[in-house]
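Asks: The following blocks contain the structures, represented as structure tokens.
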Structure P
Amino acid sequence: MSDALPAADGRLRCPWGLSTEDYLVYHDTEWGRPVHGDDALFERLCLEAFQSGLSWLTILRRREGFRRAFAGFGIPAVARFTDADRERLLADPGIIRNRAKIDATLANAKVLAGWEAGELDALIWSYAPDPANRPAPRALSDVPAVTPESTALAKELKKRSIRFVGPTTAYALMQACGLVDDHLADCVSRGRDSP
């Protein structure tokens, strides 16, 4: 038995992707597809941290506001943000104005600006599990919230002074960026662009 449900086009998808048009587009075009590049992964890491405790839809609908506010998530640009930028962010209605999450984003950019080009990409992708050891989930209950790999990734990021990332946030990042393919077995997006 599978939890996959038909969308308006009749093709089966993960049920969470059917609740809104925003989710459907994100599900079909982005979630679970491999993401590479330090800035692209920094964006996803930041957005997953901002999502903590909120609906992903809230973040998805404000994504362009986040991109404008955080200079397209270019690590060198965000690392140069000043106290005046921080105050601007705290007053920006186009993003989530959570002081701790904003401070973590700015601090993380400063840390990452000191890394070698490609180091964040290489580090995150080094925790991708072997897909051969991961059966396709048939039901949403088969999809974990935390894995040994996400726990290890979160621990390593924290060790390297990256803030606001725990094992659950790390696993959400792994799902969103295609390190794992958690589309349900019968989902039309299963296996697309898998690592």
Structure Q
Amino acid sequence: MSDGAAPGPDGRPRCPWGLSAPEYVAYHDDEWGRPLHGDQAIFERLCLEAFQSGLSWLTILRKRENFRAAFARFDLAAVAGFGDEDVSRLLADAGIIRNRAKINAAIVNARAALEVPGGLSELVWKYAGEAAPAPRTTADIPAQTPASKALSAELRRNGFTFTGPVTAYATMQACGIVNDHLADCFCRTA
């Protein structure tokens, strides 16, 4: 497969990663790289990106509704209130990724997000910089950037865990803080 834009099922050019499964096509076309605001929405993406670490994003997409149900639709106050019984419930839930460190990180991060002055969305969006030139191929897309390193460091200073520079950058992509759709992808201008 070329690492440049390729025609999708409807003939429109897309980023090649967005073509391998129907879930990817929908996520690519409707969500990824599109500006997303709000503490709850940003928190969900941050959590899902952390759960994805070491796994396929397709696995996360296919389990997303299960994650939403298990984590109270990522309501910050609800998740911040999770205790030992909730952790046990989550570890027993085959519908999500049952990783204790990632589950604990989601709870810790909800508590930290509630304490962020101005809110999580404001914190994350302040790392939106000038638009970079559109990548021509997937090889042109970095795994992390100086901005994602700075965001990661600020999140850690605010008590967040499991939010390294790569996870921070993936969150920035998922929330449209950066637009890494390829230059020839129809989403670049949609």
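Asks: P, Q: which one has distance in nm of label points 7 Å out along Cα→Cβ at positions 63 and 151, as calculated, at 3.1?
Replies: Numbers: P: 3.1; Q: 2.3.
This value belongs to structure P.
Asks: Figure out for me which of the structures P, Q the number 16.9, 54 belongs to, where Rg and Dmax of the Cα atoms in Å was derived from the coordinates.
Replies: Working: P: 16.9, 54; Q: 16.6, 50.
Source structure for this number: P.
Throughout, read-outs are computed from the coordinates displayed, never taken from laboratory work. Bear in mind the structure is a predicted one, so any value in this text is a computation, not a measurement. Cβ atoms are built from the backbone, for glycine too; each structure is taken alone.
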